[in-house]
Structures are given as structure tokens and as C-alpha cells.
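*Asks:* The following blocks contain the structures, represented as C-alpha cells.
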Structure 1
Amino acid sequence: MDTSRKGFQLVIAATPSLGIGKNGKLPDWQLPGDMAYFKELTSRTRDGARTNAVIMGRKTWESIPAKFRPLKGRLNIVLSRSFADDADLSADQNSSAAANASNTAPDAAASAAKPAADAYANAQRHGYSLGSGVLGVGSLESALSLLEHKELKGGVEGVFIIGGGQVYAEALRHPNCTAVHLTQVEKEYECDTFLPALDPAVWGVWSASDPVTENGTRYSFLCYTRRDVEQAPQLPVCMASRHDEQQYLELVHELITSGVFRPDRTGTGTYSRFGRTSRYNLRHTFPLLTSKRVFWKGVAEELLWFIRGSTDANLLRDKNIHIWDGNSSREFLDARGLGHREVGDLGPVYGFQWRHFGAEYKDMHTDYTGKGVDQLRYIIDTLKRDPNDRRMVMSAWNPAALADMALPPCHMFCQFYVADGELSCLMYQRSCDVGLGVPFNIASYALLTRLVAQVTGLRAAELVHVMGDTHVYANHVEPLKEQLKNTPRHFPTLRINPDKKDIDSFVFEDFELVDYNPHKTIKMQMAV
């Protein structure tokens, strides 16, 4: 990026095939919500004394109904080869135009700038008249140069490219393009102008809104930012979404700064609050936290261990996954009154309840095939048969079996929900170790939702995480303060072997985590 120049962002609406226009106009969709978002996104500023600039090609300008030209509340800059690059609104020759633009009050920005006399006359000679509040230049580079003029630079906050196809294509190649705001329209419309595909090596989804439907067409607001920069750009104040990891970091900050100190079973002490909720969009990315490295293999192998109904922690330890070692040790089992159990035998914990709820538990070696209620299989069958069912609940909390468990379940139950062919999962967790456990729990249930969606022919939509006793351990406070200094990065994406259609068939090698680039590992000691 050329740091001597202002960065800019693109605002686009496109069909699944990236169609953006037909005969010089928008496709034949009726999406008033998108138009309102466009206005808000490009108009609002953080500083009320400044205004935003919108840059567009001549055809885009002409496609705007005359009564709406220029776009109110913004400095309009129109690109056309009719304006010679050397004669248009350059910094030296047109300081009066820049001064007019900078002196315009934001609340009167319908005439945000007056074009220089030479440029205005030049446009008229070519049959293209620029009205009050519009600057005409010959190229994107000239527009960016103009915005660096001392009379304009301080008065313009954000710069947005708003069309058309050729301008978008040039802008996407420009190193100063920092973000793309894409209205992802899910229905195809006839188009003759298309947006170049965003290179996934350059651009990643930063955030995404929930879909909305208007006049029979569903769409979402996505924000893409560049992968090759350490810090995210300053994004518009009124974006429809933000990075999902922010809610986790804000929760950590809340617990550290205003959590209630309470003693706990482990003797460590916690800072806690009661009743918190987070939501994670699963449609475009996978919520594996990036403000520290999360042990992905541990997440995935533990979930597969749950799905198999296993209670043998030795199977995880053999794969160099030690998250259950402390709770399955000789000392811990003896302290729980489970001295008759072998080391590693956790009793009828999570996976056993998922697959054999109500069955009598003997030990980790017994074959429980056909015993108890297979809740996971029931949910999968119900999703295939009646996705609108409201009883798709899976519980790991079995009061009759709690005394036989090495550790009662923290993530107690989950419920599945389907709408528009998309699967969401709500998980309730009674006890939430926010520093060490919650990042695991988020990723684990996101993966479970993805797997269940795949085997039932659905698309994953959202994970809702409801937390009861939400806490950080006293010995995690300093490591978490270090984590709070880290700016989130793009969430990775997760590819799952598409050939697998049976929930019991998945192995770790079926998962490919793509573009996971977190901050370094931050060590925290597990309280046992």
C-alpha cells in the first residue's frame, strides 16, 4: 500500500455469478434495504466535521436518477476519459476547487464541492455536464491525487468506489484498496457486467451479516479485507457486521475489569458474571480464534471422540492430546470417589450420553452398541425427516449418572434449528472457563454443526453460545491481558471431505483448515 495516499474501499452488490449490472443499470432487483445500507455506509462519518467521498465512472453517474444526483452528504467524484489526466483537477491547477470542497459544511454536502472552471468547461465541450457538488477527473489515480490536496485531505474521511465494472476491476488491483463491502445477492439476475472474482489469497471475509430477504430475494452484507496487512483498516462506523471474535475479547475484558471474585472448586478463584451469549456466523468462515493460537487437532479429535461415544482418555493421550489427563489421573479419580476406575476411564461423560443416554455404565472397555438412547442419531434422522421439529435437543446432563462421571459436563446440552435450508446450533454451557475452555468449545460445536449439516444435506448457519457461570480463573488474568493486546485476524475456512455422509465415518484427515494465521500460543494452566 502506498502510505502517502489515502486508502479506499469498494461498495458492491453482486449475484452469485458476480453480475453487477445490465445495460448500464443495476440488475432488476428490488432491494430497498441494500439501498439504505449503501447510503448509510457511504455517508456516515466518525467526525461530524468531515465528509466521505464517492468515486464512480461516468456510466454509473448517468445511471443515477437526475433527482438524486449528486449523492447527498458526500463529495462526488466522476471519472471519465473526457477529462484529460494532465488538465483535470490536479492539486496545483485546481486549488480553488479543492478549497470549495473542504469548506462545504457536512450538513450541506449535497453541494459538497464545486468543480474548477476549466474542468467544468471541458466536460461541457464533450456533452457531459457536471453540476454543483461534483468533481470530474480523468482517472482513478487522478481522483486519489486530488484527495491528497491539502485543501481536501483533512476534510474527507472515507473514500468509496461505487462503480462501474471497469472502475471496480482497476480498483481491486490497486494496493490502496483496503476493503470490499459486498452485498451478496443469492439469486441470479440477467447481467452483462461482472465483477472480477476476489482472489482468496489476497482477500478474506472479515465479517458478515445475517441474511435478510426482500421481495423474494435473500442477501447478506459481507466485508472483505486484505490478508497482507497486520492491522485491519478503519472500517465504516455503521457496518452491518463486525468480526465475530470481538465479542469474545469484549467478554474477556468485562470479566477481568468488572467480574465478581468468587472461590471455586479448584481453589484457584475466578472473576465471573452470570448469563452471557455470543453468536458465530458459520456461513463463510470457521470461528477458530485468532488472538491466540487454538489447538485445532485437539478440538477436532476430541469432538470425534465424543461422536464415537468414547470415555477412554487414553485414546486421546495416545494422539498427544492431553486435555483430559488431569481429570482422569489416579489422584483425581480417587478424590472423586472413583478409585475402582482405571486411569483414563472418565465414566459416562459427554460422548456416552450423546450416544447411549440412560444405559448402565460399567467401564470404558464395554461395548455399548444398541444400549441407551442414541441422541445424536435421533437428531440426524429427525433433521432428514422433519427439519422443522422443535425437539432436536441433545443432552449430556444426566442427573442419575453425575456421580459416576469424573467431571460433570460443562457444555450440557444443545438444540438444532433449521430455516431456509440452513442449520443452526444453540449450545448451553453451565460453567465457562473463558480463557482456556471457551475457545475450544466454540470451535468444537461449530465443527459439530458443520458435520451434522453435511450428513443431513443442509448448510451451516450459526452457532449460538449461551453461557451460565462465565468466568476467568485468577491465574489466567495476566495471560488474557496479553491476548487482549492482539488484534483479531481473518478467521480460517474449513474444508470437509464432501464424500463423507455418515456421522460415524469422519476422521481427522477429512478436515482441512485453510488460512489459519493466528497470533502465537498463550499458555494458561488448567485448573483441576
Structure 2
Amino acid sequence: MSAISLVGPTPADLESSTQLESLLREAGLYETSDELAAREDVLRDLQAIVDRWVKRVTAQRGFPDGMVEQATGLVIPFGSYRLGVHGRGSDIDALVVGPSYINRDHDFFAVLGGVLAETEAVTELQPVPRAHVPVIKMRFRGVQVDLLYASVSLPVVPRDLDLRDRSVFRGMDLASARSLNGVRVADELLRLVPDAGAFRTTLRCIKHWAKARGIYSNVMGFLGGVGWAILVARVCQLYPNASPSMLVPRFFKIFAQWKWPNPVLLQDIEHDDGGELALRLPVWDPRRNPRDKSHLMPVITPAYPCMNSCYNVSHATLRTITEQLQIGNGICHEILKAGGAVGWEALFQPFQFFKAYKSYLQVDVKVAGGEADLREWKGWVESRLRLLVTRVEMATGGMLLCHPNPKAYAAKPHDHHCTASFFVGLSKPQLQQQQQPQVPFDLRATTEGFKQEVYTYEFWRPGMELEVSHARRKDLPSYVLDQILPAGHLKRRRAAESDSPPLLSAPGDSRDVKRAAGAGSSPERKRQCCPSSNIHPSASVQGVV
């Protein structure tokens, strides 16, 4: 874990770092003092709600009045807020720590969830009990909050509970251990970086870049906040005296050429010592665990139990991440070569997803209810999309490459019907682009299999529907174009493209494609897979360029 260089910044490097931070401030990545105070108020009010909830459950369990009086819980923020890199409009990730007799399934999700549902400040409440890390999502006075729960083996939770002590894991289930580790990982990250200030500014840069380039989404198979933070922390360790303007180019240089699946580690992996405190929690170990050995991009959390923060990364998303890192590396090279003549703005230019491809898979998420139902159904579909990407590439033998876009595009609600769409860019490998003749890719079985998987959702209700169709660039829905094109550009673009040759040689009208690939696929009852439908040949994707 030794450093590569101990060289510190020159005056020019410091000036460049100042320019970089100014750019981040102009982009709205720093909160005002009023916004920070409002965020602190949210945490304070949540703490009061949790304390009342713990006392209520303690009394219901029949414990004596003295214990009810002492009963309390903890609300501990983690994620970007704990790392000190949160910005305007950022979510709050918070862990609720409760005593041993308060459980997650009933007490947290049902009882506390019910309390929150009746709280005036709470909107968009969405419990997700079956997630990899179970969570209650909500808005509290307009601030997005993700609330996790962990129960510790103590009758009373002290205010000064030390979560760094491994004994807190005693008797804890895996879901609680994952929840608790969010706080432990954040604290360990800050302990392991040589300069917290340089780390924070660099991490803000990298997160801003990843969001602009469309590769910031753990659920979609890219990297989330923890993954990017660990990568930045590793670069900080390698260059402990460097300023942010030095660390950002080195970040891209290192990870643009990283030999995956070699893991990124901030310190040696900590295993059970086998002694009195043998917790037996699973720790990332590719030598013993075949599933760990199959991970494509191991970025290992530094706190026990060490896990791969990027377990969702697929061949498709790793390819996209690597491409974007290489582009970023090239831009940084030009910035350094120009000696300041080229600004940092070039690094943060948004990726033009709908200009990059001519063909797309369009995944329409529909509900015959309100926006709350759409949020729930969309969240489930989003968590499954990486399976569609993997299946398409496998079904075509790697001859059709997929690039999922993490952003969902919502149409305006109409008569209580709500729709949001995800898109997957389609292309052929470079070596295959000139091969003739064009062979159609029939994705009917693949998309039907994906829909069957999605419709196994435990909480599916009538009105929740899913359509998967092939869309050409020029046939994108107007509600998508309204969000990606400048005002007044849509009509000019439609007129210009109406006379242009089709981008694909697929037979049939695009409306046939949509009807064939997606219509009529909602289940008849809860947990029933989507029925097969008569699929028009035009559902195949042919001639993708």
C-alpha cells in the first residue's frame, strides 16, 4: 500500500485546484449555510421520531416504565453527508440503530413506516423491505432520505455507541450488517486518506464527472457513491501530498488502464480471527467463494466485513465505464499539455447518449395509478434492467452491445396513467460493423424472458405494466425529446429527419415494433408471469449500426 510519489503541488497546481473548486461551486455542488441548516433540522426531527417510536415499541413489549424511559434509538447519517461531499439536493442516507428486541420486518417497516406515513413532513414514502439492503425511502420536508435499520444486541442503545468496535456485529443478521457497514465504511475511508480536504474535492470532481457521463448508478450496474469514493481514496493514498488538480488526472490515468478483475484495496482484507468473537459474516474472498471469483470489477470496502461495492457491474457496464475513463484520461492529458489554456469544463461535458446510437431498446414502465405507484414499479424495473442488458449480449453472442442509460424519462400523467421510460443504446462491435449481409437479431425470446422475471415482483398489482420495444433514434417519444433538445428544436429535427433514409433496415412500422414487443404483457394476477403474445417479426432488431 506504499505511495507512488510524495511530490506536493507547485503554485500552478494550487491555482489549478482553486479553479477546479470554483467550477464545482458554479455547478451548485456545495450547499449554502441555510441548506445545510435545513438538512441538520431534518436529521434532528428524524431522531425525535425514532426516539418516540422506540419508546412506543418498548412499552408495547411490556417492559417496565424505567426501561421505557431509557429506551432510545440512534439516527446516524452516512454516505456523501458523512464524507462531507454532499451537495445541493443530495439525498441523506441514514442508519437507524435500535435495541435487540426491535425487529426490522414488523417494527421498522410496519410500525415506524406507519408513523412516517402519518407525519405531515413526509411525502413519497416507499418501503423496500426486500432490497439487498432493506430501506425506507421518502422525502422529509422535500429532502430525499433513505432510512436503513440495524438492531444491536443491547437492551438499551447508548448515545455514544462505538460502531467501530466489531462487537456491535454480535448476533446480527446479514441485512443489519450491510446496513451498519455504511457508517463504518465512511469513517474508515476518512481515516485511511492522507488529506481529507484533497480527497473531498477530488471526489466531488469524480462524482460530477460520472453523473455527467451517465455512469453513476449502482443499481444499473455502474458505480455508486461508495465505489467512486474508494477509487478516489486509493489514488489519494498513492499520491498523499498531491492537490486535487494533480489527483484528478492521476485518477483517470490509473483506472483507464487498470487490469480488472485485480481488486482495488485500501488496506488488507480483515477476516474473522476465529477467537471468542467469531462473527462468521461473509467477507469478500475469491479463493473460497466462486461468486466472488466471478466479480468483474472488485472495489473492496475497507471495513469489516469487507465486501465488493461494485458487485453489480456487468461486462456491458464495465466496457462503458472503461471507455469513459479512457476519454477522461485523454481530456486530462490535453488539459495538462495546454498548461491551463484548456479549462476543466471540457472534462465535465455531458455524454450525448441519444446522439451516440441509432438504435435503442425502449423499456416503458406503466401504471394505471398515481405517481407513488409509478415510483414503486419503476424502482423494481430499474433494479432488473441490468439483467436485460446481460441477456441481450449473451443471446447475440456479443454481436450486439448494450449501453444502459441510468436516467428515466417520464411522460406527463394522463387520466391517472403514468409512464416512465428507460433506454439501452445498441451497437455492433467495431470489427463487425462493415460485415455484410446484415443479420437480424431476434430478441423476442430475450425480452419476453426479461418481462417474466420482472413480473415476479412480490408486490405486483393490476395496472402495473411493462413494454419492451425497439426504437430508432428518430422515433424517440416526444416526452423524451422535450427533455433532451433545446426549445423549438423538435419540429426542425422532425422535419429534417422525415426525408432522411431510415437508420435501420428493420421491416415494418415502428408502431408494429412497439405493439409486437411489448403490448398485452401484463400478468393476470399477482406473481403470474407475463403471458406470451403474438409477436410480429418486426420485433427483431436488424441492421444495427
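*Asks:* Assuming -12500 is helix-only ellipticity at 222 nm (-39500 (n - 2.57) for each DSSP H run of 4 or more, over all residues; to 500) as calculated from a single structure, say which of 1, 2 it is.
*Replies:* 2
*Asks:* Something else about it: When mean count of other Cβ atoms within 10 Å over residues 347-354 is computed for each of 1, 2, which one produces 15.9?
*Replies:* The read-out comes from structure 2.
*Asks:* Kindly point out which one of 1, 2 the value 4.3 was derived from, the read-out being distance in nm of label points 7 Å out along Cα→Cβ at positions 147 and 315. Numbers along the way, then the final one.
*Replies:* Values: 1: 5.6; 2: 4.3.
The read-out was computed on structure 2.
*Asks:* Can you say which of 1, 2 returns 11 when relative contact order in percent (Cα under 8 Å, 6 or more apart) is computed?
*Replies:* 2
*Asks:* Taking distance in nm of label points 7 Å out along Cα→Cβ at positions 83 and 403 from the coordinates of each of 1, 2, which one would give 2.5? If you can, show how the numbers build up before the last one.
*Replies:* Numbers: 1: 8.3; 2: 2.5.
Label of the originating structure: 2.
*Asks:* Figure out for me which of the structures 1, 2 the number 5.2 belongs to, where distance in nm of label points 7 Å out along Cα→Cβ at positions 27 and 67 was derived from the coordinates.
*Replies:* This figure was derived from 2.
*Asks:* Consider the structures 1, 2: one of them gives 31, 24, 15 for semi-axes √(5λ) of the Cα gyration tensor in Å, for residues 171-370 alone as calculated from the coordinates. Say which.
*Replies:* Attributed to the structure labelled 2.
*Asks:* Have a look at 1, 2 and say which one yields 28 for percent of Cα pairs over 41 Å apart, as calculated.
*Replies:* 2
Throughout, read-outs are computed from the coordinates displayed, never taken from laboratory work. All of these numbers come straight from a predicted model, not from anything done at the bench. Cβ atoms are built from the backbone, for glycine too; each structure is taken alone.
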